[in-house]
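For reference, the structures are reproduced in the following blocks.
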Structure I
Amino acid sequence: MKQAISILLLTAVSFIANFSVFLYSYRILAFPHLHEAQRMENAPIIFSVVLAGFLGCAIVTAILARKLCSNKKRETV
């Protein structure tokens, strides 16, 4: 149970960090230079890149969490 909570907490923190970086970057890079029509035109490309990035980060986070939890189990045995 404790392991599941720690993995969920790590996943939530990772998601919040990724989403915050995305919002900050998008605000800095896109809003000053794009008109509304251009933003709507580029939305599918931006979405696909961001979704792939979130997926990659989620996979890396899951692998790290799994290794962290498996190392803790080995130390306690």
Structure II
Amino acid sequence: MMKFEVNNLLFDDSHEDCHLVISSSQGQTFAFVQALDLGMAHSRHKKPIKSRYWGTWDFSNQQESLEEILKYGGKWPDLDL
């Protein structure tokens, strides 16, 4: 189970709106993460906002990989068309 907050983003793998998808392509492994943006500590959002990021993934350092993605990963849009 993974649950932590970084840069006002909450990832809780037991929450229905938090997701982690891992995929390999061209010899590299990537993760696509949906977390919840809680807002700044002094002005939290009334309702968390779904935020999506992606980046490289290392199975031997899963929590560190997830934290790095939430800190520095690329954004990706909601693809519900």
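Could you figure out which one of I, II the value -0.84, -1.04, -1.23 for log10 I(q)/I(0) by the Debye sum over Cα atoms at q = 0.19, 0.23, 0.27 Å⁻¹ was computed from? Checking each candidate, the match is I.
Could you figure out which one of I, II the value -4000 for helix-only ellipticity at 222 nm (-39500 (n - 2.57) for each DSSP H run of 4 or more, over all residues; to 500) was computed from? Of the structures listed, the value fits II. Match the computed value 16.5 of mean count of other Cβ atoms within 10 Å over residues 6-13 to one of the structures I, II, and report its label. Of the structures listed, the value fits II.
Bear in mind that the values in this text are calculations on the coordinates, not laboratory data. For clarity, every value in this text was computed on a predicted model and none was experimentally measured. Cβ atoms are built from the backbone, for glycine too; each structure is taken alone.
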